[in-house]
1. Starting from the value -8000: which structure in P, Q was helix-only ellipticity at 222 nm (-39500 (n - 2.57) for each DSSP H run of 4 or more, over all residues; to 500) calculated from?
2. Using the calculated result 36, 31, 15 for semi-axes √(5λ) of the Cα gyration tensor in Å, pick out the matching structure from P, Q.
3. Out of P, Q, choose the structure whose coordinates give distance in nm of label points 7 Å out along Cα→Cβ at positions 98 and 130 equal to 4.1 when calculated.
4. Given structures P, Q, which gives the highest value for distance in nm of label points 7 Å out along Cα→Cβ at positions 34 and 90?
Structure P
Amino acid sequence: MYAIIKTGGKQYKVEKGDEFRVEKLDANVGDTVVFDEIYAIGGDSLTVGTPLVEGQAVTAEVLEQGKGDKVVIYKYKAKKDYRRKNGHRQPYTLVKITDIGAAGTKKAAKAAKAEPAKKADAPKVSASMKKDELLAVAKELGVKVDSKATKADIIAAIEAK
């Protein structure tokens, strides 16, 4: 069974057990990541999405965070005494595919179910709190709030969540 996934603006054809480098992901070594942008899943039969396949996911384990080989950039203009030397090392994440199919979405659903329990333990919000404290609580709960918003708007967004 294979899948065509999208991550980091690129598409990859992956199979269970594959190890490959993707653009840097915000995950630690040993973490499990779920790729939910699936364009096609093949095996006995091919399922092509329009544009994405619904209800399917690819689960992978992060093996390494690193930087690629250095690429040297050298700019030069003849007869003008202009020389610039620069280098770049592209960060990457090495992942190993552990599961393809609906099982990946079940794991993601379990993680999503566990998240509301954390929200119940969240601190109470009051109008006497400072704006910085309210923004911190909003970030902790995963509520997207503009930093220029008023205290009342931030409280309303947190309570709506």
Structure Q
Amino acid sequence: MHDELTRVDIKKMQEEIDYRKTELLPKLKDKLKQARELGDLSENDEYHSAKRELGRNNSRIEYLQMMIDTAIIVESGSKKAGVIGLFDKVTLYMEDDDEEMTITLVTTLRQDSLNGFISKESPLGKAVMGKKVGDRAKVVVNENCSYYATIRSVEKGQDDESLNISSF
């Protein structure tokens, strides 16, 4: 499986890996060592907690490295005027709700739906990518559920380094 990521995504993941290896890992190892010195490991909650933290850190490093190793690099935005692309801010009219909503299309790694950052891989993201103002997009959630959104406006965007990567 390959994830489509931008150069900024790769840079941010590498920065997190570097931080986890050079700053966090030594602290976690020291914490584990101190907990081990407290004695009986079978009933030592500090030891088990430190061991779990270390494992989570190592798992996150492996996950991020795998994402980098298998990534397909994509460019942000659409080169075509008026066509919705990555990092564009899109205002949609949601027909079923009779209201507007504004979203920004991002890579899966930087999605944050509560703040309007929608993955281009999500049903809504897939439905509007490549569309233009005035187009009506069918959003297919699953085989039993779909809805329509009409594109009201598109503001061209660019990859924003201030957007954090998800830690899911």
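Just so it is clear, none of the values below were taken in a lab; they were calculated from the coordinates. Values in this document were obtained by computation on a predicted structure and should not be read as measured data. Cβ atoms are built from the backbone, for glycine too; each structure is taken alone.
1. It was calculated from structure P.
2. P
3. That value comes from structure P.
4. Of structures P, Q, the maximum of distance in nm of label points 7 Å out along Cα→Cβ at positions 34 and 90 occurs in Q.
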